[in-house]
Structure 1
Amino acid sequence: MAATASPDTNINVKTFPIRLRDRGQITVPQAVRESLAVADGDVLTLLQVGDVVLLTPKQPQVPQLADKIVAIMEKEEVSLADLLLGLAEEREAIQRERQQDA
């Protein structure tokens, strides 16, 4: 797991590597399940924004989240391509950190 904090929003961002299994199944890490108070049988919502995937336990928040993301992107004049490039750069930085720590 890798964690970063955004100074602009005070939101902690954590990344968890997961593996796609047979029939498209994934395992949500225990720390995430506990943090979100979700259990076996709960319905989660998967939101795809371009090549980015978000998984949320609360359906009603998905449209508001999408609207907020679009509003921030428009305000900051950031395109989806810019976000994806930044994501790729962040992944590379995390990989470099992991290699240095090994």
Structure 2
Amino acid sequence: MTNENWGLLGLGARAGTLVVGTSGVRAALQRDELELVVVAGDHGQRTAEKVMRLAQARGVETVVGPSASQLGRQLGRSSVQSVGVRDRRLAAGILGGNRAEHARRK
């Protein structure tokens, strides 16, 4: 993983401010509970159809993170396709690092 801010997801998991998995993320989006959605870099078509489209419709920013296995490792699981972030400051921290890294690559 090249972005150290993805490590903030582990902190969010310990704090209970994340929703892990496509079904849970969809449900949380429908209840307007999320500030950010992170999808695995190798996400499947179902994730794109079910999560990314709903996040866009709800006005929730979506970022593509590391692979499903790397994302899962951050959260103590084998593989994770999508993660919802409930905490605004945690979302800002993840986005801040993601945007800074993206700018350095350009």
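Tabulated values for the structure
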read-out: When relative contact order in percent (Cα under 8 Å, 6 or more apart) is computed for each of 1, 2, the largest belongs to; value: 2
read-out: Answer label among 1, 2 for the case where P(r) over Cα pairs in 5 Å bins from 0, in percent, calculated from the coordinates, equals 2, 14, 27, 27, 20, 8, 1, 0; value: 2
read-out: Which of 1, 2 yields 1.3 [distance in nm of label points 7 Å out along Cα→Cβ at positions 27 and 75, calculated]; value: 2
read-out: Structure from which 11.8 was derived, mean count of other Cβ atoms within 10 Å over residues 43-50, options 1, 2; value: 1
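Computed from the coordinates by the stated procedures, all read-outs in this text should not be read as laboratory data. The shown structure was predicted, so the numbers you read here are calculated from the model rather than taken from an experiment. Cβ atoms are built from the backbone, for glycine too; each structure is taken alone.
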